[in-house]
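Presented below are the structures under discussion, each in the form of structure tokens.
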Structure P
Amino acid sequence: MKKNNSFIESLNLAIEGFLEILRSQRNMRFHFLIAGLVISLGLYLNFNRLELSLLIVTISVVIFAEMVNTLVEYLLDLYKPEPDHRVKLIKDISAGSVLLSSLLALGVGYLLFFDRKHLPVDTFLLRIKQSEWHLTFFILFFLIVLVIGVKYFFQRGSPLRGGLPSGHSAFAFSVWTLTLLLQKNNIINFLVFLLAMLIARSRIKAKVHNLYETVMGAILGIIFTVLIYQLLL
């Protein structure tokens, strides 16, 4: 049990560190904006798995280089706050690694995109419509991102534990809503609802969340799922 708690706490700290860099570094926000647009364009242009994997890995390299560069700057400012030509040299080299990774990303992007024919937007939506599993993954993944974003905005709790809203409750009731929308078996719908209620109740009983946080998580999960379902289907 201690190992599980230690793992969750480490994951919380990692996410909080990542969010702090995203909040404080304009370049990181710019990278994420471009990454979101490029990945969306890749899906829109019907990239295959290999092409998408190459795109995601390349983007990850740029973001990783930016994070390392930020870390180097923080450490140098902490241990060597006074002006020093060696500190400047180290910062310049670190920034150069970001530039190199960005040039690499531009090259990969050019090779992947330059000869692509534009496809109708309906093609991308149709791919999601044809698979309930794709739709389910799409909704649940972005629901997790939304919950972490709301917690960060309200500064309540850690990304994966406590605070407003309850992520477990949002996830559980999102699954229940998907079950209602994607199939018509009332027995299964009722059983999934009971499971969602038990998950929500367990968060209150364990005193991780209060009633308000749990209910708001459930409402967020239901509304978000219905909105995305209506948008895509």
Structure Q
Amino acid sequence: MHAIDLITADIPPLRPQDDVSRAMDWMEEFKVSHLPVVEGRRLVGIVKDQELVDRNDSRATVASVMDSVEIPFARGGQHIYEVMKLFSERGLTVVPVLDDMGVYQGAITEHEALKRLAQVTNIHEPGSIVVLEMNQQDYSLFEIARLVESNDCKVLSVHTHTLPDSTRVEVTLKINREDISDVLRSFERYEYFVKSTYQGSKLHEDLRGRFDELMRYINL
């Protein structure tokens, strides 16, 4: 899934000559803290809600408060993981999308990106989660997947996280079966350290509940 697939049709860009009051009204309406500024299909800036508040002049133009020096954006062909990294690193609620020629294509909201990320990671699929911990040099996705599949299961998604100030890595697996006792025995037999497990329908209900709470929080 790429940035071009995540564009939200109902987020309009501002124009440099729009007044600050319009920007504030749109941010409140669309529940975002950033909006792109476009002139002739060219991204020329991005406006932040704090800048609007600091300006404290609803008659001022967007051009007078927009950040035009370092404008964050994604290319249409970038993967959703790269888009989420941009959201996280820059603290954005909206990411503008440009094509390879620099033409403005639209904007992605944090809300839409999270919804699509849930699809990519199969968060709504029933199953179980296993968290393994191991030395980085011992990590082999091929070997881990082989053990899972030898028990007639499939790995729906996998995420790795290097533990701070160490050479160890945490590997989180989403597996497509609720009862994974045989998979856990295989991990134990091959001396994998199972850090934690979350099995069955309770996991599915808990993940869905947490995701729904996150969506409600974003919509506030």
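Every read-out reported here was derived from the displayed coordinates using simple, explicitly stated rules and does not represent laboratory data. In this text the structure is predicted, and so the values were computed from the model without any measurement. Cβ atoms are built from the backbone, for glycine too; each structure is taken alone.
Please compute mean count of other Cβ atoms within 10 Å over residues 20-27 for structures P, Q and give me the label with the greatest value. Can you show the working numbers first?
Working: P: 12.9; Q: 17.6.
Structure Q comes out on top.
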With Cα Rg over 2.2 N^0.38 Å derived as 1.23, matching label from P, Q: P
Rank structures P, Q by mean count of other Cβ atoms within 10 Å over residues 164-171 and report only the one at the top, that is, the highest. P
Value -28500, calculated as helix-only ellipticity at 222 nm (-39500 (n - 2.57) for each DSSP H run of 4 or more, over all residues; to 500), assigned to which of P, Q: P
